[in-house]
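Dropping the structures in below, format is C-alpha cells.
None of the figures in this text is laboratory data; all of them are computed from the coordinates on show. Computed from a predicted model, the values in this text were never measured in an experiment. Cβ atoms are built from the backbone, for glycine too; each structure is taken alone.
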Structure 1
C-alpha cells in the first residue's frame, strides 16, 4: 500500500524533530506511529496460561539459554 500525505510546515517540523530524537527519518517515524496507533486500537483477547503451559515455557527458555536448542530453518531445502 502506498500512502501520500501533505503536511503543513509546522507539522513537518514537529514530525522531523520527533523522528530525529528517535534516530528515524520522517517516513520511518510516520510508519511507526501509524502502526502503533493501529495496534493500540485493536482489541486482542489475552488469556492466562495454565500452570502446566507456564512450566513448559520456562523449560523451553531455560533450554535455549543453556544452548540445548538449535535454529529452525524454514524453506524447501532447509536441513
Structure 2
C-alpha cells in the first residue's frame, strides 16, 4: 500500500504570462483531473527534473547548491 504524501504547502505566488491556449488547456485538464490549476502546473513543471540534459547543465553550474537540493541530487544539510 502506498501512503498518501502531504501536499507541498510552501507556495509562492508568481506573475507569469501564458498564452490563452495554454490557460484553456490547463483549465480543462484541471476539470478533467479534479486538481486545481496551480496543482496541474506544479506537477507538470516538476517533470523538468527528469530532463537529463538539464541535469547535466545544472551539475556544470558554479552556484548550484539550491538546485541540487530541489532536484534531490544531494542530501539536505542539517
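Where does the value 5.4 come from, among 1, 2, when distance in nm of label points 7 Å out along Cα→Cβ at positions 11 and 67 is the thing being computed? Kindly include the intermediate steps, with their values, before the conclusion.
Numbers: 1: 5.4; 2: 2.7.
Working through the options, I get structure 1.
Quick check: -14500 is what I get for helix-only ellipticity at 222 nm (-39500 (n - 2.57) for each DSSP H run of 4 or more, over all residues; to 500), calculated from one of 1, 2. Which structure matches?
Values: 1: -18500; 2: -14500.
Computing helix-only ellipticity at 222 nm (-39500 (n - 2.57) for each DSSP H run of 4 or more, over all residues; to 500) on every structure in 1, 2 gives -14500 only for 2.
When percent of Cα pairs over 19 Å apart is calculated, the result is 67; to which of the structures 1, 2 does this value belong? Walk me through the intermediate numbers first.
Values: 1: 67; 2: 55.
Corresponding structure: 1.
Output the label of whichever structure in 1, 2 has the greatest value of distance in nm of label points 7 Å out along Cα→Cβ at positions 27 and 59.
Details: 1: 4.8; 2: 4.2.
Comparing 1, 2, the top value of distance in nm of label points 7 Å out along Cα→Cβ at positions 27 and 59 belongs to 1.
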